[in-house]
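Some structures to go through are shown next.
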Structure P
Amino acid sequence: MDDLGIKVAFVTSERLYDAQRELIAQVFGCPVANGYGGRDAGFIAHQCPQGGMHITAEDIIVEIVDAHGQPLPAGATGEIVVTHMATGDFPFIRYRTGDVGTLSAKACACGRGLPVLQDIQGRSTDFLVAADGTVMHGLALIYILRDLPGVKAFKIVQESLALTAVQVVLETPLTAALRSHIEHGVRARLGAAVTVQVAQVDAIAAEASGKFRYVVSKVDAARLYGGAP
């Protein structure tokens, strides 16, 4: 499919992981551009050829705030809130997206004057909290399962600091060795005393939004952007 003449593959909705970007680019033989938006706020930012995620600042104000709603300076990580200037009849003012990100203090090399989202790390529930309080992105656990042979799909749910559940869709029945490997990998990152429940399922259900989530944490992640533990 790499000879279809496609100039760029534009993706949006779910988080774009590096492995997905590489695969899409390889299959279609073209660059991949990311887009960021929300069902209630529309498109918020688009990626330019230089890689900068430019905010559509003509009609949107993007702020990064801490757990108390106070604006943070460029370079600081916090929750992305959006004010949409084009919704006069039903305005969204400082709408909390639930996403975690960072504004850039530097101009993009492409020369566009629009402000840049330096980083979009995903939803606050995409982050995990280890038993010792360490906050980490869900990628820390995604890497454990992503490349395991025979694993077709998976979902990790951190129910509490003491319990994490893992659902896996496999080509063959779950073995004791694979179960042990997953349990050991999760405990190595979240804590040796964490209970890890591994269950083989026929399919992974989508979220109510229709999106698929690799990782969901039910542990309060407010500490991500300056909140209390």
Structure Q
Amino acid sequence: MSEWLKVKASDGHELNVYVTRPEEEPIGAIVLVQEIFGVNRHIRHVADEYAKDGFVVVAPALFDRYERGVELKYEGEDAKRAGEFWKKLNPETALLDIAAAYEVARGVGRGIGVLGFCYGGLMSWLTATRGETLKMQPSCCVGYYPGGIGKYATEEPSCPVMLHFGDADSHIGKDQIDAVRQAHPEVEIYVYKGAGHAFNRDVDPNTHHATSAALARKRTLEFLKTHVA
């Protein structure tokens, strides 16, 4: 079962969150943080698939601060618009919106994981390192190809973290991965041979790397079940 809800961030901003629930009693909750294309059909599908695994999944619409109802595709004018939205995104206000979604997840009464892709992957890391200031204490955080993470590599996570990278990612250099490894040897980092940026995006043949996506999801699901369920 899925629905859109309206929630309010601590600064008064009202945003939409996509919520999907399992058919049976939930084993935990996930806050799912979008790419720079909005809470589009692909992100909702990712949420629905984790609901089938037993989680209540809550995905905040980060773009609502700039324009409501944004759902972008991955080419042409939509890709250009995604880049424009990315320039507007502010990690500090994005964390407020994630915290609002976290409150919905808290209502499940079980452990909470944070899972993000691309920009959302970076925000998952920042939730792990800064979430306590906004009353978030996730059980674990998972980030897929978190662009720009090198800038924040020395920040201290407050929970177990798993990160996924492609070794052919043109957006994230090896130096960023190494920065996290050096600062946090306890963080589970996986690098997938032959995978580029957005390798999990199965609706985009230009980026999808099926074998890497399947292995990363298997690892992520085990990690979430270990720490959240």
Structure R
Amino acid sequence: MELMDQSLGQLARCIPGATRLFDQHRLDFCCAGNRTLRTAADQAGVDAAPLAAELQALQQRADAAEQDWSEASDIALVNHILARYHAVHREQLPELIRLARKVERVHGERPDCPHGLADHLEAMAQALESHMRKEEQVLFPLIARGQGRMAGMPIGVMRAEHDEHGAELRRLAELTDDITPPRGACTTWRALYTGLATFRADLMQHIHTENNILFERFAPAVVH
């Protein structure tokens, strides 16, 4: 089925980033999520074709298989991390925080509402932004200049912060029943959890790529 003939609700649940796109164009994917993209765009006076193209790009990015980066050059690997993870996290987290705030505001009376999730995501966003800026301003320039062997101390700090990110992901799982939407969850709630699952997978792959591929080239981890 073409994307334009799928409902906004289906697209919001299945394509990470779709909710941000719909919100930009004032398309109601929650209360009126049963309308097709074609119908909703027509009623809103929006051209559906560019929207479908953007959704296709988001889907392809989500579906793209990760290539083996172990043989890539240092520069290529750093550029991959910047584009595939740093830029993507900066897109993901503001939208996840927005959706979490909406779910907590609308469904706060439900016992299975993820109370505190938005605050936790905001804290994660601040910690991750600080972490990425250290890499972008200190560690990655060292590697780009061919001085990665001098980066043992910054790499040690980044590894320790990765451990903290892992603890934050475990707390995220506790708040969301391991990112499992409850029975009767609305489209916004389900879209939030779809986005959280994608964010978790991306952050875990991000940490793996740095810890086990990039950092190992310059400061191998001690095996216990």
| Given -19500 for helix-only ellipticity at 222 nm (-39500 (n - 2.57) for each DSSP H run of 4 or more, over all residues; to 500), calculated: source structure among P, Q, R | R
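Assign the value 1.6, calculated as distance in nm of label points 7 Å out along Cα→Cβ at positions 175 and 207, to the correct structure from P, Q, R. Present the calculation step by step, with values, prior to reporting the outcome.
Numbers: P: 3.4; Q: 2.3; R: 1.6.
Label of the source structure: R.
If volume of the Cα convex hull per residue in Å³ computes to 137, which of P, Q, R did it come from?
Numbers: P: 147; Q: 108; R: 137.
Computed on structure R.
All of the numbers you see were taken from the coordinates with simple rules; none came from a lab. Here the structure is a predicted model, which means the values were calculated and not measured. Cβ atoms are built from the backbone, for glycine too; each structure is taken alone.
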